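Asks: Right after this note come the structures.
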Structure I
Amino acid sequence: MSHKVGVIGGDGIGPEVVAEALKVVAAAGVALDTVDYDLGGARYLRSGEVLPDAVLEEIAGLDAVLLGAVGMPDVPPGVLERGLLLRLRFELDLYVNLRPLLGAGADLPRIDCMVVRENTEGSYAGEGGSLRKGTPHEVATQGSVNTRMGVERCVRFAFELAESRHRRHLTLVHKTNVLTYAGDLWQRTVDEVSAEFPDVGTGYHHVDAACMYLVGSPECYDVIVTDNLFGDILTDLGGAVAGGIGLAASANLNPARTGPSLFEPVHGSAPDIVGTGTANPLAAVRSAAMMLDFLGETTAAERVAKAVAEASTLTGTTKQLGDAVAERV
């Protein structure tokens with residue numbers, strides 16, 4: 001069975017790492033009908049376009065999207081983040097951001113944790129504005145949007161994930177002692193949904209404490225569920241703990257499957273190392289493995305994930321690392 005997958009190589013090292021990910025997918029024997037999309041900083045600087053409506057409509061009809069990285073120094077902050085990445089999340093209803101934190105190598109902390117981050121609400125929903133901008137009396141507000149529907153579907157996904165894992169434990173991470181309105185909604189939702197999952201234990205950590213635990217005792221976590229902003233920060237920290245950003249994969253999921261899900265490495269476009277052959281492709285390969293799993297190619301996904309684990313301590317060029325994983329698959 002062939003899957004129609006959109007490929008957004010993007011900017012910087014994005015095309016380099018995506019090429020290696022697709023090589024590994026092919027080695028795993030999975031046929032993809034790929035469609036390349038010219039989206040990112042280069043297109044914006046060339047034409048002023050970020051994500052045309054016609055392109056978005058075409059992407060919405062795909063099975064999945066694999067993205068490398070976007071961002072260029074000459075593009076103003078927020079243009080690609082809001083106009084491309086967040087628009088794809090909002091328009092395709094990619095309401096779960098799933099990030100595995102998996103330790104690799106004997107010298108790294110023991111960590112095997114899945115972070116479920118709400119992906120379409122919170123501080124990234126865009127609520128806010130400015131008044132008297134550029135004056136000594138400037139006011140800027142940035143709200144956080146939390147709906148029962150948005151929180152519950154994210155929490156329910158996290159419980160279902162925890163129930164499928166060996167340890168069967170879920171930790172809510174928030175700041176309920178200060179963010180008393182949003183935090184209360186999250187805590188009550190976890191408490192109510194937990195009644196449907198009696199085999200899953202629950203816990204709670206403030207986000208600042210969770211940062212310390214991720215560094216000092218990451219083995220205490222199984223599944224973490226948290227809001228958009230906290231999840232963004234926690235998972236970058238967790239990625240560093242688990243071996244570095246070059247190994248950090250992610251999935252932006254539409255669990256209802258009313259449209260495609262999007263898979264991308266967590267790292268950025270790294271324009272300073274473009275073309276040097278030093279970009280680590282393993283995060284992109286891991287993201288592709290998550291894509292295969294979501295597409296139902298579970299055996300291939302497991303083979304790719306195992307091959308990445310075996311190759312994660314190797315050194316070499318971008319292509320050499322991609323070849324090493326492809327050979328092990």
Structure II
Amino acid sequence: MINAFLFFIGLILLVKGSIYTVKYSSSLAKKFGVSEFVIGLTLVAIGTSLPELVSSIVASFKDASSIILGNIIGANIANITLVIGLAAITSKLVVKTEFVKRDAHMLLACLFLFIFVILDNKISLIEGIFFLLFYFSYLVFIFHSKKKLNGFNEFIPYFFKLEYLLTIKSFFIRNLSNKKKKRKNQFYRGIIGDIVIIIISLFAVIYGANLMIERAIYFAELYSFPKFLIGILISLGTTAPEMTVSISAARKGFGDIAIGNAIGSVIVNTLFILGFASLISPIKMVEGNFLFVILALVFFSLAFFTLIKVKKEISKFEGIILIILYLIFLSWTLIRQAI
């Protein structure tokens with residue numbers, strides 16, 4: 001009972017700490033003149049996946065690769081089905097054409113890249129570096145083409161021709177050439193408070209992740225559960241920030257933000273988090289049968305892609321179907337373990 005209590009305390013600290021870290025980091029960035037577009041592209045996009053990131057880093061140090069993979073694959077499936085489903089039953093989600101042209105195709109690219117890399121049952125240091133490079137070049141591509149309707153087919157030559165290096169160079173040259181505007185008061189009211197809350201929140205995230213992963217490993221060993229199954233169950237909690245953002249956006253009528261947040265998190269989870277975690281320690285599929293969950297991820301991703309490409313919207317009924325599909329996946333995963 002004590003270990004179960006500590007596990008949930010760790011999960012709460014991890015999720016709540018992540019939410020406050022994103023909120024006050026965004027507030028601090030705005031006070032220093034950072035645009036909302038850049039904040040959304042970096043802090044919010046990565047911030048909503050902060051629970052998966054920190055828990056994966058902690059699991060890497062503890063050599064618990066199966067928990068990392070279970071958490072990331074489980075979180076990706078939850079984002080595509082549960083998170084989008086919950087947002088859709090709140091309000092019909094209309095999908096913008098540019099989202100299908102660029103981000104939905106990027107989702108499939110991440111999926112097939114992950115499958116290709118994991119064929120040898122591991123993600124090595126070199127593969128992790130490629131994941132990170134692919135992700136950051138995509139961020140630069142989005143920043144570079146924010147006023148254009150550039151699709152994924154334009155990103156591929158952009159990536160392999162190293163054009164993102166020119167984009168970064170021109171960005172810094174443009175900003176350094178501009179005269180610095182004088183500010184009457186550099187330290188705006190509230191900056192110190194933001195910094196203090198960010199530090200406390202980050203401490204809560206790190207401590208909560210460590211507490212949760214330690215207890216997850218304890219339960220896996222105590223009850224002979226595969227660690228990847230523990231990771232899938234953990235993903236129900238680590239996707240809480242995505243659920244909060246997507247449902248809130250759907251209620252306010254911003255269906256594109258709701259979908260973009262969920263799919264953006266899948267991209268971050270696959271490229272940034274797995275890439276970063278593999279720098280600490282190679283990620284290996286050392287135990288458990290991952291075939292079922294990987295096939296489930298492929299099926300849900302292709303079904304979602306087909307749905308938004310054909311219909312350009314997700315209705316309340318389709319949202320209910322997505323939620324049911326997730327519950328079937330989760331139930332079947334648990335049943336397979338019990339048999």
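Taken together, the values in this text are just the output of simple stated rules run on the coordinates, not laboratory data. This structure is a prediction, so every number in the text was calculated from the model and none was measured. Cβ atoms are built from the backbone, for glycine too; each structure is taken alone.
Asks: Out of I, II, which one gives 0.75 for FRET efficiency 1/(1 + (r/R0)^6) of positions 113 and 217 (r between Cβ atoms, R0 = 35 Å, to 0.05) as computed from the coordinates?
Replies: Comparing all candidates, it corresponds to II.
Asks: Using distance in nm of label points 7 Å out along Cα→Cβ at positions 129 and 273, single out the structure from I, II with the greatest value.
Replies: Going through I, II one by one, distance in nm of label points 7 Å out along Cα→Cβ at positions 129 and 273 is largest in I.
Asks: Related question: Given that FRET efficiency 1/(1 + (r/R0)^6) of positions 89 and 321 (r between Cβ atoms, R0 = 30 Å, to 0.05), derived from a single structure, equals 0.55, which label among I, II identifies that structure?
Replies: I
Asks: Another one. Could you tell me which structure in I, II was used to calculate helix-only ellipticity at 222 nm (-39500 (n - 2.57) for each DSSP H run of 4 or more, over all residues; to 500) as -24000?
Replies: Among I, II, the structure yielding -24000 for helix-only ellipticity at 222 nm (-39500 (n - 2.57) for each DSSP H run of 4 or more, over all residues; to 500) is II.
Asks: Moving on. Between structures I, II, where is relative contact order in percent (Cα under 8 Å, 6 or more apart) highest?
Replies: II
Asks: Between structures I, II, where is FRET efficiency 1/(1 + (r/R0)^6) of positions 257 and 281 (r between Cβ atoms, R0 = 25 Å, to 0.05) highest?
Replies: That would be structure I.
Asks: Name the one structure among I, II that Rg and Dmax of the Cα atoms in Å, for residues 161-240 alone of 12.4, 34 was derived from.
Replies: I
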